[in-house]
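Each reported figure results from applying straightforward, stated rules to the coordinates on display, with no laboratory input. As the structure is a computational prediction, the values presented were derived from the model and not from experiment. Cβ atoms are built from the backbone, for glycine too; each structure is taken alone.
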Structure I
Amino acid sequence: MTIVDRLASIDRRVIYAVMGFAVFIPIAFPIGLKVTITPPTQAAFDAVERLTEGSRVLVSFDYGPSTAAENDPMAAAVLRHCLARKLRVVTIALYPIGGGSVALDQTQQLAADFPDRREGVDFIDLGYKDGAQAAMKRMGEDFGSVFPLDAFGRRIDSLPIMQGVKSYRDFGMAVTLATGLIGEWWANLVNAQFHIPVIMGPTAVSAPKYYAYLNSGNIVGLIGGMKGASEYEKLLVDRYPETAKFYSKVGVYSATRGMDAQNIAHLTIVGFIFLGNAFYIVQRRRRRRGSGGAA
């Protein structure tokens, strides 16, 4: 058996092991592949930059664990951007599976990353509310009737950050981090009816359909999947170098590390496809020569 035959019949477990290393190594030891900024992500970043210091930003966690690998990094980047700009962040969750706990985890991480910002004053998590469209519409009329308490059971009218909040008019912007239709409702219901600027952060597979909303002005920016999140991270670190320390920690939500791993994994798959076809061509030519000789 020649070396080509041996490689062509390699145990698939070896391939799995190679793929495992291709994913693990860039995460453990970041490569720092070049990140190219696309206009939709730049528009989202610029929209946050234009907000006046002290403005409230409503961030809605409209996803669950199944898409956390894509949505968590963009959530972390947007929240850190807001606090770096001294904006006040109010997080909510409208997705029934995991949304509330995900939002709370992220806001608790903010407390560790920004010790000079105070929970209840500079940021707050109001928890999960069922109803999606009904809740979204009601928030535009009477915000406190939808979220009378925060995630810890405190009345929102007792919290400095929520003083004077009556409706969407008291927020400078809304950001939806979405895995499904809830994100779409922020554009065609909340923006269309209440005219609050909306940034969309969907998964990569959902992002294409939201370009229509971006072009129509129903959303002011689009962070598409892990690629968009890695772009936002780069914009954040370039504009606010002090935030780079957050991404130096192994295990932190980081789309840049994720994109390194994804790109290396894709290259590895392409390499296996190339080798597989090369081995097949060599074996086929050998069989043809053998058949011609026998004849």
Structure II
Amino acid sequence: MKHLKQVINEIRSLSNDDKPISNGMLFDLICYPPKMPLRLHQEQLLEKAEKQTCSVFDKEFSGKDLKFNVFTWGSGKHKILLTHGWGSKASDLSEIIIALQDLPNTEIIAFDAPGNGSSQADLSNLILYVGAVKEIIAKIGNPDIFIGHSLGAMANIMSIQSLNVKPSAVISITPLIRLKENFIATLNSANVKPSVQDSFFEDFEHLFGIEASYFNLNTLYDSNLNFPHLIAYDEYDLVSPYDYLKEFITNYSNIQTKSYPLAGHEKILRNQAAIADITDFITKRSQSPLLRG
């Protein structure tokens, strides 16, 4: 977090003095995930997990394979994969993981995406999240249930569609819908001028070979997907604004939604009502015989 604050302060200072801001600094602003230390209950949860290391190739930044850490609880045949959000880690989903452990015959899988938590890299991006999900699926097998928070929800959807996986259910918690707009909000918060932002997005397209506006669930989401899908959200969420989500759920009316007003973009992960509804959705709406052994 300290590094990110330094980057923001430096960019604001340069912008206020009308001095040049390099696109490298802006990539540092956008692609550096803040890292928060583990709390005691998170450490205790990870101590009970089986651990393994996977890797994903980082084409855009380091040009090398990045190791990332994977954690599993249980050894049942029904797999539940959890994908955390930006600047987060597997253990930030601890309350949900603990609740899921009450489900019989399950294996719960979570991971620290590259650049997040305990995994390698300083910079990260959505492509690395997607690559990590795909690598886990290749090594561990197709999950029955996907649960994703924020950017992790978008990564899950992209992975499912890319691999043509047929999950029994998908749960998206305060999902990001329009990634470019999230970038713009971050750039605006650092007082980056529109002309400088335009230059940054040109560099983004050159580096990734695709425009940032591509990462929009309204256009990415396959309308032919027929798995049960629950979206848990906070209509007052400032990180993933409801206006974007409202457009998405209007376009895809078959998705079940539930609002938890003022739960918060991050704190919703600890909201007991949301956690109870998530486990209920899994047990009642899953197409697989999750509770039959």
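Details
- Among I, II, structure where Cα extents along the principal axes in Å as derived comes to 64, 40, 34: II
- Volume of the Cα convex hull per residue in Å³, for residues 123-186 alone derived as 83 - corresponding label from I, II: II
- Calculating relative contact order in percent (Cα under 8 Å, 6 or more apart) for structures I, II picks out I as the one with the greatest value.
- With volume of the Cα convex hull per residue in Å³, for residues 43-154 alone derived as 87, matching label from I, II: II
- Source structure (of I, II) for FRET efficiency 1/(1 + (r/R0)^6) of positions 19 and 67 (r between Cβ atoms, R0 = 25 Å, to 0.05), computed value 0.10: II
- Test item: helix-only ellipticity at 222 nm (-39500 (n - 2.57) for each DSSP H run of 4 or more, over all residues; to 500) calculated as -15500, pick one of I, II: I
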